[in-house]
Structure I
């Protein structure tokens with residue numbers, strides 16, 4: 001194997017291996033002896049993944065999960081790859097190079113003996129207790145580089161390099177570059193390496209300690225004395241769920257650093273991996289999981305990685321919405337469309353449970369935590385029946401297809417897909433996927449959702465952040481109009497012609513370029529929607545909305561009364577803001593005292609909507625999209641996924657469904673060939689709760 005690369009194909013990506021193209025469609029399990037690699041190879045899948053560990057501990061320090069495999073760093077200067085050899089053999093099932101390709105997930109957390117020998121590399125909490133390695137440690141980075149060097153040398157010596165297309169790098173909690181802690185109230189990182197990194201970062205940001213003191217209202221005599229904020233300062237904030245930009249700039253800076261320093265480690269690690277691989281193979285990472293909204297976990301610096309030349313792809317799972325309930329959408333944990341804008345695919349980890357899924361205690365007892373039953377919870381169980389399992393698999397597949405995403409099916413503990421009907425589904429799904437991505441796949445979202453990483457760094461309540469982002473995406477999934485997710489940093493690069501509306505989730509502020517980008521949306525009847533406190537963290541409340549507001553010194557519940565209910569269901573305290581309605585503005589929701597909390601302004605060629613309360617409910621969101629002239633596929637609160645000639649509907653409730661077509665046509669079930677009843681402008685079907693149907697639309701001439 002000489003060269004591996006990724007190539008853009010319409011709105012999807014393909015893998016190019018020495019001139020041969022393959023779909024980015026794979027299979028993986030944590031337990032190869034119970035995996036179904038052979039079944040997926042027989043289905044035509046040629047890309048498989050295998051977990052490889054440098055260290056000797058479980059992947060999640062807070063859960064107490066135990067190791068899945070011995071690590072290959074057996075001792076100082078001793079590298080033992082026998083377990084990797086065994087697992088690779090199970091994965092390729094006797095196939096030769098070129099018949100199957102391996103993408104190892106290379107977990108680079110260090111073994112315990114190494115950390116004991118290198119206390120200077122450890123991450124420390126405020127009390128000085130160690131928690132794995134510090135993402136600011138050059139010592140750990142050097143050890144990772146040596147481990148990767150030795151891994152690549154073994155691959156070449158053993159012949160496995162002919163199978164390997166690149167590496168999926170992993171570290172941190174759950175292998176996803178999440179900052180590890182042992183419990184939720186443990187604050188890190190106060191190590192010497194992290195403190196030194198923080199001071200350098202502040203020096204680059206401010207240039208002088210005098211400039212820093214002006215921003216912070218502090219009296220530091222030099223950068224050398226500055227340490228990260230105390231746990232108490234990190235836990236509490238002065239304006240409810242928001243940091244106060246006038247008094248807490250130190251905290252805003254720290255959380256920017258907290259994510260950017262982790263992203264620095266990822267960049268440096270990826271650069272070393274690319275060097276070792278002679279830049280001829282792929283390197284990818286988990287990062288930018290938008291469901292990980294807590295700034296303590298440090299996933300708010302994707303913007304700085306999107307253009308990194310040493311990172312070829314990103315990855316994250318579906319969100320675990322209400323324990324993967326059948327009643328809700330499963331959003332991607334990804335600003336997936338931003339990655340596309342920067343020429344990079346996003347692998348969706350489809351760890352979709354089935355009726356065969358069992359807790360780890362029943363299938364990998366050797367790895368089950370000894371001290372708790374965390375892995376016995378409902379999120380680890382699948383649907384009750386084979387039929388329901390097939391609908392969940394189809395729902396996940398349709399969502400991936402509708403965004404042109406890459407995917408691997410993650411048979412986590414093994415055996416989840418060991419059933420002939422499930423095997424038949426995977427044979428069909430792979431064939432359908434590869435034909436779709438090799439063609440001219442067209443994604444048909446009409447709502448663009450913009451997420452601001454800087455805003456998340458200024459929110460001091462993970463529950464509020466989850467409502468602002470994750471719960472809003474669930475509501476959007478019910479509104480009958482497909483949506484895309486971008487980072488706000490890409491606002492000026494997104495073409496408004498593709499969409500009928502934009503939803504900005506409490507942006508911290510807008511740069512001059514973003515202001516120009518926003519102005520391009522103000523035409524052809526589009527709607528700009530804002531939630532939360534746009535501009536507040538940047539010191540310019542209401543920025544971008546054009547709607548006047550007044551900020552007082554008090555607090556108010558960020559909750560709105562709309563029709564017969566309220567949104568969000570739980571109130572969150574935030575800064576007291578009064579909206580100043582102009583003549584013609586339409587108040588759509590109010591506070592308990594009757595003050596406007598959500599206002600619609602209709603202008604000659606566009607609309608602006610601002611809701612101080614987060615999480616616009618599906619019904620209101622649908623109405624705003626209707627006045628934006630978006631096409632609403634269904635009004636029944638079900639999930640809709642569209643791409644090319646495909647429309648998929650996932651029933652979140654039982655009953656009759658009517659799906660409206662944007663153009664004249666008729667609907668045919670992709671899997672059964674059944675033509676659905678209806679007219680040229682809609683089709684109808686009766687569905688059970690949790691059922692999914694994928695339809696091909698035969699458009700009228």
Structure II
């Protein structure tokens with residue numbers, strides 16, 4: 001075990017760090033940095049030393065780094081040094097490690113689109129991509145006055161504009177557990193992690209999937225196909241006695257919280273995948289229970305009306321409105337104040353709230369929380385932390401710091417966990433700006449493919465194209481998928497070859513990986529990949545293909561919209577993306593007029609801003625000509641910056657090359673520095689170079 005003080009190393013490395021940072025040496029053991037602050041080390045130094053040394057139990061070398069400066073730039077420099085010269089594969093950030101709050105990078109999230117004029121604590125994204133993706137470049141803005149652990153950064157125009165992590169990072173940061181100080185909580189967790197490493201890695205056997213109310217539009221097709229593909233990713237499911245894939249839907253019980261928490265308290269499950277909505281303090285699981293009796297439905301209506309009255313500024317007007325509109329008796333509104341506590345308890349019982357985690361023991365080794373805000377570790381209290389800070393066997397959690405898109409491939413390559421790949425090395429290929437790991441991400445299960453050392457190979461043989469091309473024929477679908485992605489990202493396979501894989505593979509997982517690789521490239525093959533994907537039998541591939549078609553708007557693919565828009569067999573979540581597609585192919589006169597009004601001197605500026613901002617999601621080609629005219633003629637420079645930023649969202653548009661060309665022409669003559677900077681950033685976003 002090595003111990004390093006950031007204070008001593010930083011000055012040396014700032015002058016000696018080589019420019020080249022890609023690629024690692026093949027011979028040496030990979031290393032994991034355990035990073036902690038001075039106060040945490042003073043409080044529980046023996047535990048941190050032991051935890052760092054325990055990396056040797058799993059064939060890795062631990063490096064202890066004590067952060068005395070408490071500034072993100074210093075730590076990033078040290079981690080980059082160890083990645084460049086010493087085979088660093090990941091870092092566990094323990095205690096009060098500075099939190100980068102990223103601005104001007106909402107395109108690196110899956111869904112976060114808040115006005116940055118709002119409070120910086122809310123409109124910035126807490127993200128450790130600052131520490132693990134060294135191609136991203138940032139400008140330091142300021143330290144937060146109220147919360148000095150928070151440091152604000154802006155993603156620069158010259159930076160890479162996509163995420164591709166060189167290392168993984170995870171956080172061991174205690175939430176605010178009643179009666180337990182943070183150092184005691186961290187100490188208990190580290191002892192648990194050390195004990196786990198001393199033992200033999202256990203075989204992954206039992207998996208649980210949960211889906212909450214409203215998730216993926218409550219699509220049963222989505223749920224069925226997820227279970228189908230998990231059986232392909234973990235081929236022992238259904239064939240080995242004692243190995244099960246279990247499922248809980250939010251409507252299995254009137255209040256499903258107790259069932260889910262009791263299930264995950266059992267020492268049965270190795271992996272739990274939880275799909276639901278969320279906030280910093282709540283995992284939203286269920287909804288008002290359905291009933292077969294009229295009386296129960298009436299009580300549910302009364303409950304809803306009481307909630308509406310409590311939110312109303314004018315209760316009399318609200319009651320009269322509902323009575324007139326729906327013919328509701330006045331007595332149904334009674335009890336808004338008297339029954340408030342009872343109603344609050346009723347709603348709280350639907351979900352997992354932080355107080356429900358007090359004293360709870362979680363035993364699923366790995367928990368993936370596919371929800372908004374549950375991992376907001378920039379707050380003193382956050383619910384994801386409770387899943388590891390308890391006496392149970394849960395070692396690592398994946399969760400999000402801000403809101404996240406539902407339509408993502410949560411389970412991409414997840415079968416690699418059965419190939420002995422540690423959680424961090426699995427997750428680093430799926431990380432977005434908001435997604436984070438909590439606990440010891442060096443945790444791994446037993447390797448079902450001992451002839452492969454993928455956990456190490458992912459780190460030290462990334463650029464070995466011959467090796468990865470051999471794995472294109474491996475029996476395991478996720479190993480083949482990993483090979484496709486690696487070859488694609490290292491430009492060692494052509495788009496035509498990837499398209500052929502999507503067309504010919506019998507594996508839905510491999511076909512989806514081929515599609516996603518082509519989407520990431522976003523080149524001339526994307527339209528062909530979309531057409532293949534829309535016709536696929538795998539619901540998620542069909543859904544993501546339709547989603548991409550909505551982002552693309554290619555007129556040559558209009559027949560797909562014409563076919564699907566009235567097809568009664570199309571499932572609810574796919575239809576979610578088909579409906580807004582009409583604006584691409586059959587815009588109304590009113591919609592086209594909205595774009596034309598962008599250059600009308602009489603049209604209110606507020607309305608113009610709304611129309612432009614809407615295209616961050618819409619990416620409608622009909623808006624482009626008017627937006628370019630507006631960008632040239634508008635005198636409000638702040639609005640011009642906003643227009644330039646919106647153009648960068650057209651990443652998958654069939655007009656992308658034309659947008660790049662016109663933005664480049666404008667950039668060459670742009671005199672306003674802020675507009676020029678945003679044009680450059682949008683050009684780099686559209687080019688998707690990393």
Structure III
């Protein structure tokens with residue numbers, strides 16, 4: 001009996017099963033297990049952040065030809081053609097990585113992390129780690145106007161996702177580990193553990209009610225420890241001593257908050273406008289980042305401060321070493337440079353550029369008001385520091401993270417009052433005009449509803465090919481009206497499809513078109529043909545269209561069916577899709593997700609590599625698919641009657657390390673990559689395990 005429950009490790013799957021049993025034992029102590037994983041993710045993310053820093057420095061050395069610290073003075077001394085060519089060559093190198101290896105690394109990366117949590121339960125391809133490190137290092141190191149934090153967030157999230165996939169965790173835990181990786185990324189990038197955790201909660205999750213908060217905090221702290229061990233515990237910026245000279249000064253900070261909101265809104269609009277322009281440009285995708293590099297390189301010839309992350313420029317603004325006119329010019333140029341870098345397909349973050357823009361804006365405002373009202377205002381450095389938080393809040397719509405990260409990056413808590421006022425004013429102004437942040441706007445443009453209930457995104461994950469029906473009656477365009485009427489009267493449909501003899505879709509006929517001529521004289525029966533009744537501008541969908549778009553289309557055009565065509569084969573008619581079928585699939589998918597989540601919660605702490613008692617005489621086990629089951633549907637297998645067991649859940653390993661978990665229906669065909677979670681009697685499970 002005991003030997004049948006514990007297979008010999010010499011069997012083909014023996015080693016794999018032993019590893020799974022070991023993992024299952026660890027998972028018994030759920031909280032301890034998640035803490036261990038969080039520490040591991042924090043360590044790897046911390047070292048990933050260090051690796052990104054050093055790789056950026058290596059690219060800078062190669063790009064400039066100077067094996068020394070990268071400074072504005074050093075870059076300014078380069079020949080004009082070298083400053084022009086650096087970001088162009090960087091763009092030519094980044095483009096193929098984005099186009100051919102990993103499209104997820106395009107842009108600033110945070111929207112892709114949020115999307116993975118919303119639609120894919122935290123699934124991120126492991127290759128994103130390597131692609132993002134290389135692409136972002138080249139982009140930033142060659143002078144592209146972007147920051148390190150976006151890449152590190154995406155890298156950390158991908159590490160968290162990969163760990164979760166390897167241990168085959170539930171979707172809820174997967175999402176927690178992805179957020180933990182993001183927190184570790186921000187913490188390591190800015191030496192800011194508290195802000196890292198808040199970033200994950202406020203921006204990645206968008207919900208302060210997250211149940212598993214401790215792994216996020218632990219990963220953030222662990223990454224910070226790694227960063228401080230190698231880089232030291234120093235603030236990112238050296239700030240001047242601040243005092244609130246007069247309560248009247250708060251009015252100036254309020255005004256600066258409004259200006260930060262206006263500038264932040266302009267940045268969001270320009271970035272996404274340029275993204276649309278480059279996406280719609282019919283040209284070689286892998287060359288587009290080079291065209292963004294042309295703009296950045298041209299600016300860099302005259303203003304090298306627009307290159308890279310811009311930390312040195314921020315420090316100069318904080319110490320008041322730049323005139324207000326130049327500060328305003330740098331603000332405008334940085335907005336344009338960052339928008340072209342990321343909009344054209346470059347790779348990097350927007351957090352550091354936003355800090356730069358805020359410092360420039362705040363410094364300019366501070367210099368002007370201090371010159372006009374010297375007795376009641378502080379120096380411009382204080383305004384630069386507040387401007388950084390206000391601008392970041394305006395573009396990210398995350399006031400708490402923005403306020404806390406300024407504290408941690410400067411080690412100065414005395415400026416809290418004006419910082420809170422300016423940041424809240426900036427966020428309030430921006431959200432009133434632009435409800436979506438610079439991170440979430442990309443997802444909304446894709447039709448993804450954020451943080452308003454997961455059921456709203458069910459249809460986004462389903463395609464027409466999952467639902468449409470192929471049995472369809474067709475009418476030729478020269479069919480006479482009197483021949484159409486019997487066809488219509490005997491049909492259950494409200495839409496009638498017209499095709500040519502090769503089955504290429506032409507249009508469709510609606511009841512409305514037929515009613516318009518039913519009362520006409522019968523002599524028209526021989527005159528009117530199907531082509532006279534078709535819709536002049538028919539709508540159709542393709543198999544890869546998501547069902548959310550389909551439902552919106554149903555609502556706009558007011559019909560209950562849509563034709564499904566193959567656009568690559570001259571609109572070959574494949575079938576039709578009805579509104580009722582979409583609604584039924586929606587309800588079915590919701591029920592499946594609830595059932596899957598319930599099942600996972602029910603046995604997440606069980607060691608399913610072995611036969612495990614659930615209740616009374618019922619046991620559960622997880623097994624690889626027996627060879628004789630492969631290629632057969634569950635209906636054909638008839639496991640309940642033949643073996644006395646029921647398939648409760650199927651786990652399928654997909655591309656890379658990704659794993660999909662779902663409750664199958666009777667028509668599901670089992671394949672070799674599936675693992676079956678079975679329930680039944682102990683003897684029945686022992687028998688099926690030997691198959």
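Taken together, the values in this text are just the output of simple stated rules run on the coordinates, not laboratory data. Just so we're clear, the structure is a prediction, and the values are computed from it rather than from any experiment. Cβ atoms are built from the backbone, for glycine too; each structure is taken alone.
Observations
- Label whose coordinates, when percent of Cα pairs over 21 Å apart, for residues 505-648 alone is calculated, return 47 (choices I, II, III): I
- Test item: distance in nm of label points 7 Å out along Cα→Cβ at positions 265 and 641 calculated as 6.7, pick one of I, II, III: III
- At a computed -13000 (helix-only ellipticity at 222 nm (-39500 (n - 2.57) for each DSSP H run of 4 or more, over all residues; to 500)), which of I, II, III: II
- Ranking I, II, III by mean count of other Cβ atoms within 10 Å over residues 377-384, the structure that comes out highest: III
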